[in-house]
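Listed below are the structures to be examined.
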Structure I
Amino acid sequence: MKDLPSPNELQAAWEEIQEIHTEYLLPHGVRIPNVVHYTENAKAIWLAALHYFDGQVVDKNTVSTICQRDRPDLQHDQQVRHLKRDGWNLIGRGKHKLDPYKPSTEWINDKVRRENRLNANDFNDLKAAYGNRCATCGAREGRPDPRYGDDLVELQRGHMNPEKNLTLQNAIPQCQFCNRAYRGDFAFDDKGRVRAVADIGPVKRASDSVKIKIHNWLTEVFG
């Protein structure tokens with residue numbers, strides 16, 4: 001691997017990756033920091049550093065070292081993997097390689113799913129947006145779920161936010177097993193992942209040590 005790049009080399013890499021983004025990634029909605037100089041934003045430093053090494057595998061500690069050198073106010077441990085949330089095609093965990101010429105497959109799939117959700121006219125359309133799979137566990141409709149013997153998967157309307165009406169916009173397809181297991185206890189994002197507690201049931205079922213943590217936090221917040 002090359003030695004650590006100089007600030008001038010990183011600025012050149014940043015300007016180049018901005019041009020690549022405009023041509024190849026902007027049409028897909030991939031996000032990039034809106035800054036002129038790479039040191040203005042931590043993610044800009046990450047991208048400039050990864051692009052400087054031009055397809056090589058880069059340890060996140062190398063990127064963190066560059067951040068500490070050029071922006072000492074930033075945290076020592078930089079979480080480079082978060083670039084994936086913006087659509088960048090980042091390969092690896094802890095050691096990363098950047099392909100700046102195409103968005104990540106996950107980003108494209110999420111974009112298609114979001115568009116299909118918005119265009120869904122009925123629950124069948126909504127199920128199709130998820131490939132006729134449970135948004136939470138991925139089980140395919142009409143096939144046996146190996147977790148539950150020979151019972152065939154049936155996709156049902158699952159509440160994204162149980163505090164609101166179960167409309168098409170507030171629904172995700174869930175298999176009968178996930179829908180029954182989660183009941184109205186949790187709120188979900190559009191990927192079928194739990195994002196919040198929606199009722200006190202999970203708190204009641206928690207261990208005493210967890211209940212104490214929750215009690216202490218609520219006391220701190222609400223007095």
Structure II
Amino acid sequence: MTLPTTPRAILFDLDGTLADTAPDLAAAVNLMRTEQGLAPTDYALLRPTASAGARGMIGAAFGVTPQDPAFPALRDRFLDNYEAAIAVQSSLFDGVPELLGGIEAAGLAWGIVTNKPARFTDPLLPLIGLDHAGCSVSGDTTAHPKPHPAPLLEAASRLGLPPEQCWYVGDDLRDIQAGHAAGMLTVACGWGYCGPVEPQSWNADYLLDTPQQLLALLRQTLAIPAAELAA
């Protein structure tokens with residue numbers, strides 16, 4: 001197998017890639033249902049939509065799309081609920097702390113590129129132990145969110161690197177599309193939410209099932225003994 005281009009930085013999506021934020025997103029939308037006298041939506045139905053934020057959660061819980069006149073009010077209430085309880089149950093996925101430690105031990109930079117607005121990204125990162133990222137680019141940092149490449153290009157610029165020296169890791173089709181458009185190697189993370197489209201069809205350069213597999217790929221690419229790349 002031909003090894004991928006050696007990276008100098010690994011960029012990550014946030015929700016469903018580094019952090020399991022679905023429980024708090026689901027709680028925010030189910031609080032809305034409770035307030036309306038409705039039964040909570042099954043978490044199993046909500047979790048796969050978490051990477052789509054308000055659009056995904058409101059669609060799953062209320063069957064309302066952004067084109068519906070009722071959507072703006074529901075979105076605003078959802079976001080207020082989420083902001084008020086943003087990190088009650090959210091946590092890093094198993095293996096992510098070790099992955100990030102291994103990246104740092106290898107002398108690589110890492111950063112976050114998310115479509116979550118800075119209103120939520122900025123307070124969330126320190127609460128879940130991600131405030132030491134080399135850069136953090138939110139959905140409203142640039143003029144266009146993913147799948148546009150602008151946020152990924154902004155992250156590479158902040159790290160002082162050309163895009164082709166960065167890998168991008170995400171759990172949504174938009175992540176892979178943005179990564180390709182930015183000229184980065186792409187990794188689809190099968191441990192994330194992944195949404196309605198099977199990740200096998202995303203044309204990512206790699207599809208991995210665990211953070212440990214990504215660490216192993218890095219070890220192989222960088223030709224570093226496993227013991228030295230361990231966190």
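Once relative contact order in percent (Cα under 8 Å, 6 or more apart) is calculated for every structure in I, II, which label goes with the largest value? Display every interim value, and only then the final one.
Details: I: 12; II: 25.
Evaluating relative contact order in percent (Cα under 8 Å, 6 or more apart) on every structure, the highest lands on II.
Could you figure out which one of I, II the value 18.2 for mean count of other Cβ atoms within 10 Å over residues 81-88 was computed from?
Details: I: 18.2; II: 15.6.
Of the options listed, only I reproduces it.
Looking across I, II, the calculation of Cα extents along the principal axes in Å, for residues 113-200 alone that yields 33, 28, 22 traces back to II.
In this comparison of I, II, the computed figure 0.95 for FRET efficiency 1/(1 + (r/R0)^6) of positions 25 and 137 (r between Cβ atoms, R0 = 35 Å, to 0.05) is attributed to II. Quick one: mean projected area of the Cα convex hull in nm² came out at 12.2 when computed from one of I, II, so which one is it? Comparing all candidates, it corresponds to II.
When you work out distance in nm of label points 7 Å out along Cα→Cβ at positions 9 and 209 for each of the structures I, II, which one comes out largest?
Working: I: 4.8; II: 3.2.
Going through I, II one by one, distance in nm of label points 7 Å out along Cα→Cβ at positions 9 and 209 peaks for structure I.
When mean count of other Cβ atoms within 10 Å over residues 49-56 is calculated for each of structures I, II, structure II gives the greatest result.
Coordinate-derived values only; no laboratory data. In this text, all values refer to a predicted model and were calculated from it rather than measured experimentally. Cβ atoms are built from the backbone, for glycine too; each structure is taken alone.
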